[in-house]
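Pasting the structures here.
No value in this document is a laboratory result; all are computed from the given coordinates. On a predicted model such as this, the values are computed, not experimentally measured, just so you know. Cβ atoms are built from the backbone, for glycine too; each structure is taken alone.
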Structure I
Amino acid sequence: MECVVLAAGEGKRMHPLTSKRPKVMLPLANRPMIEHLVLAAKAAEITDFIFVVGYGEREIRRYFGDGSLFGITISYVPQRQQMGTADALRSARDRVSGKFLAMNGDMIVTTEDLLHLIQCPSPCMSISSTDHPSDFGVVLVEGGRVISLEEKTQKPRSNLINAGAYLFDPDIFGLVDRVNPSSRGELELTDALNIYIREGKLSAYHLSKWLDVGYPWDMLDANTTLMRDLNSQNLGSLEDGVTLSGTVTIGEGSVIKSGTCIEGPCSIGKNCRIGPHAYIRGSTSIGDECHIGHCTELKNSIIMSGTKIPHFNYVGDSIIGSGCNLGAGTKIANLRHDHTSVKVCGRDTRKKKFGAIIGDAVQFGINCSVNVGAVIGSNSAFAPGSVIEGCIGENSRLR
């Protein structure tokens with residue numbers, strides 16, 4: 001069975017993290033999120049993949065190649081203009097030979113669920129439950145059949161939503177050809193699915209576990225969940241006086257210096273230098289070539305490759321892009337004084353604790369203070385002692 005992975009979108013809701021990479025290549029537990037999806041499908045004995053690519057496709061092609069390093073086969077289909085999910089699926093028409101699996105590239109599912117999904121009667125749509133269904137396509141199910149699918153309604157009639165994994169026969173392409181542009185000017189897969197629904201043909205499979213990564217703060221939950229499945233592994237070196245607890249993975253060439261305390265789950269990439277006397281708290285992943293220095297504390301954060309957080313820094317509940325540098329004494333706040341949920345650019349994260357979203361190659365002078373919910377665009381720079389809050393665009397300068 002072939003698997004079509006829709007990976008052409010830019011992921012605008014993930015800016016500034018996607019200013020230099022496609023959304024599906026954002027790291028979770030130190031792997032691109034799309035890799036987790038591929039590995040789950042491979043474990044379900046699916047080895048023939050078609051990637052529909054567009055924005056940032058070079059990075060996807062460079063990382064996965066023809067798939068041979070992952071024990072699979074990958075072919076690529078370009079979607080030159082991002083004209084919607086129906087158009088993306090239609091791009092793969094000539095690459096599938098029979099019944100096939102189709103999945104959004106930015107979701108996390110389990111192998112067990114995929115094994116069940118591919119045994120369902122086709123066409124089949126995966127569903128899941130959520131406490132905020134208005135952010136998704138809301139589904140009504142009766143007798144194992146989908147009887148209604150309504151996109152992002154403010155008055156959802158259930159807590160069941162379209163989870164973004166499907167089992168199709170090639171006749172889906174005939175329905176996709178009948179889709180007209182939506183009010184957003186896009187060709188929506190939802191419109192093709194609604195044809196199946198009207199004909200009483202669309203079955204439903206309720207996923208046992210599903211993670212959606214729609215916004216940057218969703219990455220923290222997904223990162224934590226995925227790291228729970230890791231096994232401790234140390235391919236680096238530990239100096240005397242290092243304390244490890246819980247599940248910790250350390251990549252080749254990384255050095256953990258004396259006095260450092262690391263609490264799992266934690267994933268540290270290759271060729272990192274951690275400490276001395278650093279404190280890495282649970283649910284933190286650190287990419288390759290990073291430096292976390294003396295008396296720096298990290299907690300529940302994603303630090304991408306090549307970033308340096310050298311000494312006397314605090315980073316909590318944050319996502320920091322690649323190639324950043326935090327000057328000594330820089331702190332990122334992660335809790336409002338009134339203990340209400342943190343808002344980012346006016347959108348409620350539904351999180352009591354959330355720090356900042358920082359793009360690539362951002363430079364901080366010493367003793368900077370970053371307030372809760374700050375968003376900082378890539379290639380920005382801040383003078384020593386700066387107080388930073390709100391939404392700041394790319395290439396900004398604060399002197």
Structure II
Amino acid sequence: MALQGKNILLIISGGIAAYKMNMLVRDFVKDGAVVKVILTPSAERFVSKLTLSTLSKNEVYTEFFRENGTWNNHVELALWADVMLVAPCTANTLAKMTHGLCDNLALATYLSAKCPVFIAPAMDLDMYAHPTTRQNLELAEDFGHIIIPAERGELASGLVGEGRLAEPATILKTIQDFFSQNKRKTLAGKTVLITAGPTYEAIDPVRFIGNHSSGKMGFSLAEEAANRGAEVILISGPSAMITANKKIKLHRVTSAKEMYDEVFRYYNKVHVAIASAAVADYTPKVVASEKIKKKEEEFTIELVKNPDILKTMGEQKQNQFLVGFALETQNEEENAKEKLQKKNLDMIVLNSLRDEGAGFKNDTNKIRIFTPTQSFEFDLKSKHEVAADILNLVEEKITK
């Protein structure tokens with residue numbers, strides 16, 4: 001059990017997603033952790049102290065003073081913790097944390113913390129996308145805190161978008177990985193290059209050609225590789241995904257040409273390259289300098305081929321272990337194997353849009369992996385688990 005004997009201090013703030021913390025506390029305890037819980041005043045409207053106390057087997061804290069007049073020592077609570085987790089972290093609590101406000105026991109304990117702090121934000125999509133929230137998340141990262149990004153899904157408002165609390169299983173695995181990363185450094189000494197997300201090809205200053213890739217798979221691969229001790233170069237197209245892992249060097253790009261240039265800035269220095277980005281095959285031949293006005297009934301855009309990043313990586317491959325991705329809608333296996341051979345890959349990961357729960361934007365994926373001589377099939381799993389499956393196989397191949 002990765003969490004055996006670890007002290008986890010959970011701060012729950014007042015959002016509807018607070019109800020999920022009952023399951024998370026149960027799972028922490030099942031994995032051997034000792035859990036203490038602090039509720040913000042508004043969190044008591046969403047979850048029961050009795051339930052959380054029963055599940056954690058510890059007192060749940062809400063106020064500075066108990067009914068008998070004794071006080072809850074926020075300094076002792078902070079020093080007790082091996083990690084502090086704020087989940088769900090509302091926009092209000094996040095803002096108070098990053099600007100030093102202290103009007104409840106939870107915030108006083110946070111400001112006394114010397115342990116690693118994990119933040120799992122949850123709020124409506126416009127709040128999550130608001131510049132102040134994004135700035136506060138960046139500030140929290142600058143403090144050295146670890147952000148567990150909100151996910152895309154249906155929100156309490158009925159809207160669908162980014163802002164949904166990461167699933168308890170995702171939060172659990174993040175904490176488990178944090179404690180286990182010093183135990184399994186199977187990629188120590190290796191440099192891994194990973195591409196992620198979509199590319200956007202400009203039509204004019206406001207429009208582009210793109211796709212639905214979220215970058216989740218690539219970022220999951222980067223986190224997993226870093227947890228295994230690798231130095232990771234992550235090159236991502238436009239994506240809301242973020243990382244606070246110090247072993248991941250994140251480079252943001254927009255177009256396929258920019259991604260091409262960035263990849264080959266580092267490619268000859270890496271041991272493993274995993275091309276999970278959904279790179280646009282074509283780009284407009286001419287990009288308008290001003291917004292194109294709607295005048296004609298029909299409008300034609302002439303497209304030209306983008307440079308083939310993966311093919312060029314295969315052509316320039318020396319000692320790198322090269323992994324490609326194939327997202328298919330028909331003749332999946334045939335197309336993936338053809339890509340494996342034509343682009344001189346060592347391994348290709350296939351997922352199909354016909355598999356429910358797989359592909360773009362989902363938090364899960366279902367993959368098949370092909371090498372020149374073998375094939376492997378996996379069940380539907382979270383993208384964190386898929387990343388582990390992929391890297392397990394990469395490790396097996398590069399250590400033979």
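I, II: which one has mean count of other Cβ atoms within 10 Å over residues 23-30, as calculated, at 24.4? It would help to have the intermediate numbers written out before the result.
Details: I: 24.4; II: 19.5.
So the calculation was done on I.
Tell me which structure, out of I, II, gives 19.3 once Kirkwood radius over Cα pairs in Å, for residues 127-294 alone is calculated. Walk me through the numbers on the way to the answer.
Values: I: 19.3; II: 17.5.
It must be structure I, since only it matches.
Consider the structures I, II: one of them gives -4000 for helix-only ellipticity at 222 nm (-39500 (n - 2.57) for each DSSP H run of 4 or more, over all residues; to 500) as calculated from the coordinates. Say which. Don't jump to the answer; show the numbers that get you there.
Working: I: -4000; II: -9500.
Structure I accounts for this read-out.
In terms of distance in nm of label points 7 Å out along Cα→Cβ at positions 175 and 367, which of structures I, II is highest? Numbers along the way, then the final one.
On the way: I: 6.3; II: 2.7.
Going through I, II one by one, distance in nm of label points 7 Å out along Cα→Cβ at positions 175 and 367 peaks for structure I.
Have a look at I, II and say which one yields 22.8 for Kirkwood radius over Cα pairs in Å, as calculated. Mind showing how you got there, number by number?
Working: I: 22.1; II: 22.8.
This value belongs to structure II.
Tell me which of I, II gives 5.8 when you compute distance in nm of label points 7 Å out along Cα→Cβ at positions 79 and 255.
Working: I: 4.6; II: 5.8.
Working through the options, I get structure II.
Supply the structure label, taken from I, II, corresponding to distance in nm of label points 7 Å out along Cα→Cβ at positions 119 and 319 with the calculated value 4.2.
Working: I: 3.5; II: 4.2.
That value comes from structure II.
One of I, II was used to compute distance in nm of label points 7 Å out along Cα→Cβ at positions 39 and 383, and the result was 3.4. Which label is that? Intermediate values should be presented prior to the final figure.
Working: I: 4.6; II: 3.4.
Comparing all candidates, it corresponds to II.
Name the one structure among I, II that distance in nm of label points 7 Å out along Cα→Cβ at positions 63 and 351 of 4.9 was derived from.
The structure behind it is II.
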